[in-house]
Each structure stands twice: as C-alpha cells, then as structure tokens.
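So, here's a batch of structures to check.
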Structure P
Amino acid sequence: MTRVAKMAGVIHAATMMFGIRVALWCIPYPAVRGYLERRRDRRMRRPPIGERVDPARIARRVGLASAVIPRSTCLVRALVAEQLLAEAGLESVLRLGVANTSGAGLSAHAWIEHGGRVLVGGDISPFTAFEPTDRGKRS
C-alpha cells in the first residue's frame, strides 16, 4: 500500500470521526446510533476476490485519527471503527460496559470486537459488558 493510500485512509477515518463527534454533541445517541446502523447496513460490502482487508490496519487508522480530533471518546472511536469495518465487508460488535472503579464510582467504556477479540478499545478487563439487544424491540 502506498503512502498516499495510507494517508487517505487516515483522512477518511478522521473525517468520519469529526462528523460522528459533532453529531453526538448535537443529537441524542439513540438517533445517531440508528442512523449509523442504517448506513452500515447499506454500505456493508464484500471485498473483491483476492482483496484482503487487515482489521488491524483499520484499528491503527482509528487511533491515528483520534490523535487529531479533539474529544474523540471511546464511543466515537468505536462507532468509527464499526463503520470502517463495515465498509471493508467485515463484521464487528459494538460493546458498551461499566466498571465500578475505586473512589471514582461508575465508569463507562465502549469498544469494538472483531472475530471474538477486542480490536478497538484497549484493556477492557475492569469492565462488564452489557449484552447486545435487538434495537427497536421492547419487552
């Protein structure tokens, strides 16, 4: 992959990160999440035969983009990674979790899993993940 192609990937991730960051400032999370899920489902593709997409490269792009986008929280990074993986035709799971940290009370965290491993989100050992739910279904 050429240097220009690598930079284009990081710029794409940073642009998406900026848009999602601004959206979360202005619009409630459920509305942003719903829009991104519809977008992801429309953009999910199969890579051409012989094209290999490296999920670790996508994670690096998200990390580099977060270094230049202010207040790119774990939630913003996870949402961007989910979108980029879908564009590459790769499945992922967005996880949200909480931890009871000593002295600080509850702490929340978001991360992306791909292939049963944490791809974006770092060390999740202190966090207990919520089980994914079916959107729109209420019991």
Structure Q
Amino acid sequence: MMSFKLWAAALSGFVIMAQSALAADLVVQLSTKEASLQDAGCRLYTSPVGFPLKAETAATEIWAKAGAEDQQARIRFEGLSAGTYGVACFIDNNRDGIVNLSWTGRPKEPWGVSKNKRATFRAPRFDEASVSLNASENLAINITLKK
C-alpha cells in the first residue's frame, strides 16, 4: 500500500508535468530592411486593452539580442497558456522605451504587429492582429518592422 507522502509526491509530480505539457512558446521572427534590429523589442498582450502602444498593459516585454548590423532576430515568449495573444514590436531608435509618434499619430520608428496587420489612419486592433495559441503546441510567427 502506497504511503500518503509517496502518493502526494507522485500526484504533485504529475500535476507539474501536466502543467508544463500545457505550456507553449510563441516564437516571433523579426525582420526589417529599414534599420538594425539591435534595439528591437516585442510586447505580448493578452487583451485589447492598450494594444498595440501601451507598454504598461502588456503582459510581458522582451528585447531582441541582435547585433548592430542584424536585420533579422528571434524573440521567444515561453511557457504560455493556451489563449489569444497580440504581439506588438518596434525598433527603439532613440532608446527611450516607447513608440514615438508624429504629430499625426503615426509611429516615427519601424514597427509591426502579429499577422503583419497594417491599418489606415489608426493602429491595428487586437482582434485584427491576434493569434491563437494551443496548449503544448509552439507557434512561430513572422513580423516585418517598417515605418
């Protein structure tokens, strides 16, 4: 007969394995022809609130590890639950941590969102740019950054 401690340890190990099996990665392949990706970053959003410009409403933010001449980079959001996500990326040319806008509201720095959605006279909406992530299935998307 299995002791309670042994049974509890086995059950907790099963739960941890089940949770990790339900986690997936979202891999973002960035590319640009306009500048280096040395100062490129991506923000992951789980809802439309603040998408795509508000850093404070993003679930997380990751900056690319790219060299001064690199025009391609990869960013990996790891251990995500199944759900709907929007990704917004930009090259922070002046390194101030925000997407700088012109007086007309257009980004001054190269930018892009998941599904490479571009809208006219407004920012892309979350529902237009979001992607679905299934449990335990990694997803790779391409985002092209441009002005």
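Taking 22 as the value of relative contact order in percent (Cα under 8 Å, 6 or more apart) derived from one of the structures shown (P, Q), identify that structure.
Answer for the origin of the read-out: P.
Of structures P, Q, which gives 3.0 when distance in nm of label points 7 Å out along Cα→Cβ at positions 65 and 113 is computed from the coordinates?
Q
To test your reading of the models, identify which of P, Q gives 4.7 for distance in nm of label points 7 Å out along Cα→Cβ at positions 89 and 105 when calculated.
P
Determine which structure produced the value 0.97 for Rg/Rh (Cα atoms, Kirkwood Rh), calculated from the coordinates; the candidates are P, Q.
Computed on structure P.
For the read-out helix-only ellipticity at 222 nm (-39500 (n - 2.57) for each DSSP H run of 4 or more, over all residues; to 500), a value of -15500 was computed from one structure; give its label from P, Q.
It traces back to P.
Taking 2.8 as the value of distance in nm of label points 7 Å out along Cα→Cβ at positions 57 and 97 derived from one of the structures shown (P, Q), identify that structure.
Of the options listed, only P reproduces it.
Computed from the coordinates by the stated procedures, all read-outs in this text should not be read as laboratory data. What you see is a predicted model, and the numbers here were worked out from it, not measured in a lab. Cβ atoms are built from the backbone, for glycine too; each structure is taken alone.
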